[in-house]
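Quick heads-up: structures coming right below.
Throughout, read-outs are computed from the coordinates displayed, never taken from laboratory work. Computed from a prediction, not measured in an experiment: that's the story for all the values here. Cβ atoms are built from the backbone, for glycine too; each structure is taken alone.
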Structure 1
Amino acid sequence: MAAGPSTSLGRAVYAHLGSKDVVKVVYGSIVGLALVVALEAHPGTPTQTVAAVVATAIAMALAEAFSEFIGIETRERRHVAGRELPALATDAAAVAVGAGFPAVFFLLAALGLIELDTAFTIAKWSGLGLCAAYGWCAARLNGAPHHKALLHGGAVALIGAAVIAVKALVH
């Protein structure tokens, strides 16, 4: 068995990729990508866009926590224990990070460092890139060679591309 990463960052990334946070971040990033694509059709100011992305990320996090809470109670027919709340909060935070990440680019636009159109472009492509990167990592961690991992990452990125394509067809 190969040794794990030798740097602190490498160990943190490796640990993240082995956690269920990956599922939540990818889910959140797909929601964030869909939101960015929808907002682009009728953009407000950069500040309004930051607010919309952050508010959506918070709403998604709350929806994640609430749905898991209700799921535990209905599936297991018991009350959620206080010791389970930190895990629910961690899952919700991972969704918020994925959905809220595009706000960084719109904040840069609000500060006048980039144009709003550029922020939308970067937000869309970074969402696709994140999906592709997670797909590549998943394949590599399952032992796939680099060329197959690239195909896997590309296939996963097609989800994001489909969101953008639907928007292009509708508008």
Structure 2
Amino acid sequence: MDKLRAAYRVVVIIGLAIMASLVVYVVIVGLFENKNMELQGPAAMSGTDLEIMKFILLGVSGVILFLMKFLSAKIIKAGTAQGGMSVPQSGQASGIAPEFAPLVTAAVITFAFCEAPAIFGLVLYFIGRNAADFYLFLIVSLFFFATNFPRFSSWEEWYRQQSGGQRRS
């Protein structure tokens, strides 16, 4: 159980680091909005084109929500099917027990998917110069993090199922 807790701590640190990038994006937009930095030239896109792009990216964000849940489950299932608890690997540089690799991989991929809407918003800000677009996508990204951040209780349940399944074999 200590190895599980250690792996979870690493994942939480990775998740918080990725969430910190959202703060960096807010600072970047704030610097441009407060005129501390200037964007050169006119907006690359405006009006209807920008609105269409925004709705397309909102749709992509919706697809990402379902995709991250699907891929996360698939990664965990595939890792478990390949041996999960019973395949010790030597030479792990990360310090994470190899039996928890599917959980860690799924979590990190989920974090990347959670960050994607904020990146979409940042791109929209730079091409359309509308901070409201950025903040809309930032909220979507924060929602994704809030609803998809791994919970230790879920990891414990997975661990119990894996270790219980091994005792039966």
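Identify the structure, out of 1, 2, from whose coordinates distance in nm of label points 7 Å out along Cα→Cβ at positions 35 and 67 was calculated to give 1.4. Answer by label: 1. Which of 1, 2 yields 163 for volume of the Cα convex hull per residue in Å³, as computed? Answer by label: 1. When distance in nm of label points 7 Å out along Cα→Cβ at positions 19 and 139 is calculated, the result is 1.9; to which of the structures 1, 2 does this value belong? Clearly, the read-out refers to 2. In this comparison of 1, 2, the computed figure 18.8 for mean count of other Cβ atoms within 10 Å over residues 51-58 is attributed to 1. Assign the value 1.3, calculated as distance in nm of label points 7 Å out along Cα→Cβ at positions 75 and 115, to the correct structure from 1, 2. Computed on structure 2. For which of the structures 1, 2 does the calculation of mean count of other Cβ atoms within 10 Å over residues 59-66 return 13.9? Traced to structure 2. Computing mean count of other Cβ atoms within 10 Å over residues 11-18 across structures 1, 2 gives 15.0 for structure 2.
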